[in-house]
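J.: Got some structures for you, see below.
Every number in this text was worked out from the coordinates using simple rules, so none of it is lab data. Note that the structure is predicted; figures quoted are calculated from it, not measured. Cβ atoms are built from the backbone, for glycine too; each structure is taken alone.
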Structure I
Amino acid sequence: MVQRTIVTMPGDGIGKVVLPESVRVLKAVGFEAEYVHGDIGWDFWISEGNALPPRTIELLEKHKIGLFGAITSKSKDKAEAELSPGLKGKGHTYYSPIVTMRQHFNLDICVRPCISFPGNPLNFVRQKPGGGYEEPKVNAVIFRQNTEGLYAGVEWTNPPENVRKAFESHKKWGTFKKVSAAELAVSLRVISRQASRRICKAAFEYARKFGYKSVTICEKPNVLRETSGLFTAEAKAVAKDYPGLACRETNIDAQMMWLTKNPEDYGVIVCSNMFGDIASDAFAGLVGGLGFACSANIGEEVAVFEPTHGSAPKYEKLDPPIVNPIAMILSACMMLDHLGETGKAGRIRDAIARVVAEGRVRTYDMLRLPGGPDVFKNGAANTKQMTDAIVAKL
C-alpha cells in the first residue's frame with residue numbers, strides 16, 4: 001500500500017489541541033501516513049500579513065489532502081490593529097484562510113453529517129403526546145455549496161461610483177438612491193448554474209449510495225427569486241436523473257422550525273452557501289453541538305477535512321485541556337472515507353459510539369458544564385482521556 005501524505009493544519013486556539021488527538025486515533029486504527037505541518041492562522045497574519053501563507057498552499061497542491069483544526073477571525077479594524085508594526089499601512093487585508101482555501105482550490109462541495117449517537121446526553125428529545133419523552137434518531141447530512149453565495153467575498157464598504165451606478169440601474173435600488181456611498185456596505189449573493197448543479201448532483205449521489213429516501217432543497221426562492229430560484233431550478237433538474245429519490249423543498253426559515261419538530265424526517269439536505277452553514281449548525285445542535293460536528297471540503301483534486309467549531313482561544317492554554325475532540329476525530333473519519341479507507345473509518349465511528357453509549361467518559365460539554373478548569377471536579381474527562389477511551393475501543 002502506498003503511504004499517503006496528509007497536510008496537518010492545526011491553526012488557532014483549540015485546533016492545536018484537537019488535531020493531534022485525531023492523528024493519534026488515525027495511527028491507532030492502523031492508517032499509515034506521513035503528516036506534514038502546514039502554517040495557517042492568526043499568528044501568520046500578524047507576522048506576515050497572510051493567514052494562509054503560499055508555502056501551505058504549495059503543500060496542499062502537492063499532497064491533495066488536508067486535516068484542518070480551527071481558525072480565529074477578527075473584524076477588519078482589529079485585524080489591522082494586530083498586524084506587526086512593519087506591516088501596517090502596507091495594504092494587507094485579512095481574509096479568512098479557510099474561505100480562501102475553499103476558493104483557491106475550488107473546494108465547492110461541503111458535506112456536514114449531523115448524526116446522533118445513542119446515549120449522548122446532548123441529543124434532541126421531545127415530549128410524547130401521552131407523556132414521557134422520546135429521542136428521535138437524527139440522521140441528516142447537509143450538502144452546502146462552498147464557494148459562492150454571500151460568502152464569495154464580493155463586497156464593498158463605500159462602493160465606488162461605477163459599482164454604485166450599476167446598482168442604480170436596478171429598479172429596486174430606489175430606496176437607497178438618497179443614501180450616500182459612504183454610508184453603504186454592499187454584499188453580492190452570486191449563484192452559478194454550474195456550481196449549483198455540481199453540489200446538487202453530489203447530494204443526490206450520496207443519498208442513493210447510502211440509502212437515503214429523499215433529498216431536501218433548502219432555499220428561499222419566494223424572496224430571493226433570482227439566486228435561490230436558479231439554485232432550486234437546477235436541483236429539480238438534477239432530481240429527474242434520480243427517480244427513486246423523493247425531491248422535497250423547504251424554505252430556510254421554515255426548516256429551522258421543522259427541524260425541532262420532526263428532525264427524523266430529513267436525510268440529505270442541499271443548500272447554497274450561507275443557508276447550508278445555518279442549517280448544518282442548527283442540525284448539529286440536535287446531535288450534541290459543535291463537539292460532534294464534522295465536515296469535508298471537497299474539490300476535484302484537493303480535499304480538506306475540519307470540525308465546524310471555532311478556535312475557542314480561551315480554552316487553548318488550559319492544562320489539561322478540556323475540549324471535546326470527537327468532532328475533529330469524526331472529520332478524520334470523513335478523510336478516511338474519501339481515501340477509500342471505509343473500514344477504518346467505520347471502526348473509529350463504532351468506537352466513538354460505544355464510548356458515548358457507555359457514558360463513563362464524558363467531556364465537559366457532554367455534562368452541560370460551563371467551560372473552565374473546574375470541570376474536572378464535576379466528573380468531566382479531559383481531551384486526552386476521551387481520546388484514550390476511543391483508542392481503547394479500537
Structure II
Amino acid sequence: MILPGSTIGVLGSGQLGRMFAIAARRMGYRVHTFSPDQDTPTGQIADEEIIASYDDLDAVRNFARNVSVVTFEFENVSSAAVEAASEFAPVRPGGHVLHTAQHRLREKTFLANHGFPVAPFKRVASLDDLLAALNEIGCPAVLKTAGFGYDGKGQSKITSPDQAQEALNALGNQEAILEAFINFEREVSVVAARSIDGAFVHYGAVANEHRNHILDITVAPAPIPSRINQEAIEITRGVLETLDVVGVMCVEFFLTPQGKLLINETAPRPHNSGHFSFDACVTSQFEQQLRAVCGLPLGSTELLRPAAMANLLGDLWQDGEPNWAAACAFPNVKVHLYGKLAPRKGRKMGHLTALATTAEDAEQYVREARAALIKHF
C-alpha cells in the first residue's frame with residue numbers, strides 16, 4: 001500500500017493530470033509530473049514539473065527513481081518509456097494495457113479475439129488492402145490510423161471505393177484500420193476502476209454527444225433501459241479483468257437502434273465523459289485512480305445527484321474572454337478551467353458541470369450556462 005505522504009508520478013501533464021493532482025494533493029500525496037512542456041495544467045498543481053521528452057529514457061528513469069508509483073494521464077507514451085520507468089517504480093496500469101489501448105488495430109484485435117462486441121474491421125497497409133477491405137465490409141466505412149489518434153484526428157469516412165486513395169493520402173499512407181460505419185442511436189460510455197486485488201467499481205453508463213468528433217455533452221445517468229446499462233457495465237468489467245487493469249479505464253460504446261452495444265474504443269485512464277464525477281459522486285474518477293494505483297480500497301461511486309457536463313473549447317474565446325460571471329450566476333453549475341495558456345479552436349480549455357433533480361434538467365442547465373458565456377448571446 002502506498003500511503004498519503006508518498007509521491008505519485010504522472011506521465012503527461014494535461015487536464016486529466018491536473019484533476020488527478022488536485023485529488024492527490026487533497027489526500028496528502030505529493031505529485032511529480034513529466035512531459036515535454038512547461039507551465040502545464042498538471043504542472044501548475046504538482047509539487048514538481050519535470051520537463052523532458054518521453055524519448056529521453058534516462059530522464060524517465062530519474063523521474064521514476066523519485067516517486068513511489070507511476071501512472072498516466074494520457075496513453076500516447078512509448079512502451080520504451082514505460083519499461084524505463086518500471087525499472088524503478090511500479091507502473092499502473094501496466095505497460096501491457098497501454099500497449100493494447102494506444103493502438104487501434106491491437107485494441108480491436110484484442111477485443112475481438114476475446115469475444116467482446118466490436119464493429120467489423122480490417123487491417124490496411126496499402127491501397128490493395130483498403131480496396132479489399134471495402135469490398136468485404138462495404139460502404140460507408142471509416143479509415144483510421146492504427147495508432148496515436150484521438151478526438152477524431154487521424155480518421156476519414158469513405159462513402160465510395162473511389163475515395164480510397166484520397167483517404168489513404170489524408171492519413172499519410174501509414175498503417176490503418178478500416179471499420180464498418182455504425183449508424184448508432186446514441187453513444188454511451190462506462191468509466192470503471194479495478195484495484196490490485198481485483199475489486200471492481202463503476203460509474204454506470206453515461207450518454208455522450210459529440211460535435212466535430214470532440215465530446216460536447218455528457219449526461220449521467222444515461223437515458224437507456226436498465227438492461228442495456230447493466231450489459232454495458234458487465235462488458236466493461238470483462239474488459240478490465242481480461243486486460244488485468246489496475247487503475248481507471250473508460251470503455252466507449254455505440255448503441256445501435258436494435259439495442260446492441262458495440263465497443264468503439266477504450267482509454268486506460270480517467271476520461272472526459274467521467275468529469276461529472278468530480279462534483280457529482282462520492283468518489284471522483286480521479287480519486288479512484290489514485291486509490292487503485294496506490295493499493296487503497298476503492299471508494300463509493302454513488303451518484304449524489306443527476307449531472308451533466310459541457311466541454312468548453314477554445315472557440316468560446318474567439319470574441320474575447322468568456323463571461324464567467326454569467327455562468328456563475330447559475331447556482332447549481334460548477335466551473336472548471338484547466339489553466340491552459342492559449343485558447344485554440346477545438347482545444348479543451350475547461351468544462352461546466354450542472355447538478356439537478358433529473359438528468360434532463362441538468363443537461364438544460366449546463367447548456368444554458370455555457371451559452372451565457374458568450375457575451376453577445
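J.: Of structures I, II, which gives 22 when relative contact order in percent (Cα under 8 Å, 6 or more apart) is computed from the coordinates?
T.: Working: I: 22; II: 14.
Of the options listed, only I reproduces it.
J.: May I pose another question? For distance in nm of label points 7 Å out along Cα→Cβ at positions 273 and 353, the calculated result is 1.7, so let me know which of I, II that is. Walk me through the numbers on the way to the answer.
T.: Values: I: 3.6; II: 1.7.
Value 1.7 for distance in nm of label points 7 Å out along Cα→Cβ at positions 273 and 353 corresponds to II out of I, II.
J.: Quick one: helix-only ellipticity at 222 nm (-39500 (n - 2.57) for each DSSP H run of 4 or more, over all residues; to 500) came out at -11000 when computed from one of I, II, so which one is it? Don't jump to the answer; show the numbers that get you there.
T.: Values: I: -11000; II: -9000.
Derived from I, not from the others.
J.: Suppose you compute FRET efficiency 1/(1 + (r/R0)^6) of positions 73 and 177 (r between Cβ atoms, R0 = 35 Å, to 0.05) for every structure in I, II: which one lands on 0.55?
T.: Numbers: I: 0.55; II: 0.90.
Corresponding structure: I.
J.: Suppose mean count of other Cβ atoms within 10 Å over residues 105-112 works out to 23.0; of I, II, which structure was it derived from? Mind showing how you got there, number by number?
T.: On the way: I: 23.0; II: 19.2.
The read-out comes from structure I.
J.: Where does the value 3.5 come from, among I, II, when distance in nm of label points 7 Å out along Cα→Cβ at positions 81 and 161 is the thing being computed?
T.: Values: I: 3.5; II: 4.2.
Answer by label: I.
J.: Quick check: 16 is what I get for percent of Cα pairs over 41 Å apart, calculated from one of I, II. Which structure matches?
T.: Going through each structure in turn, the value belongs to I.
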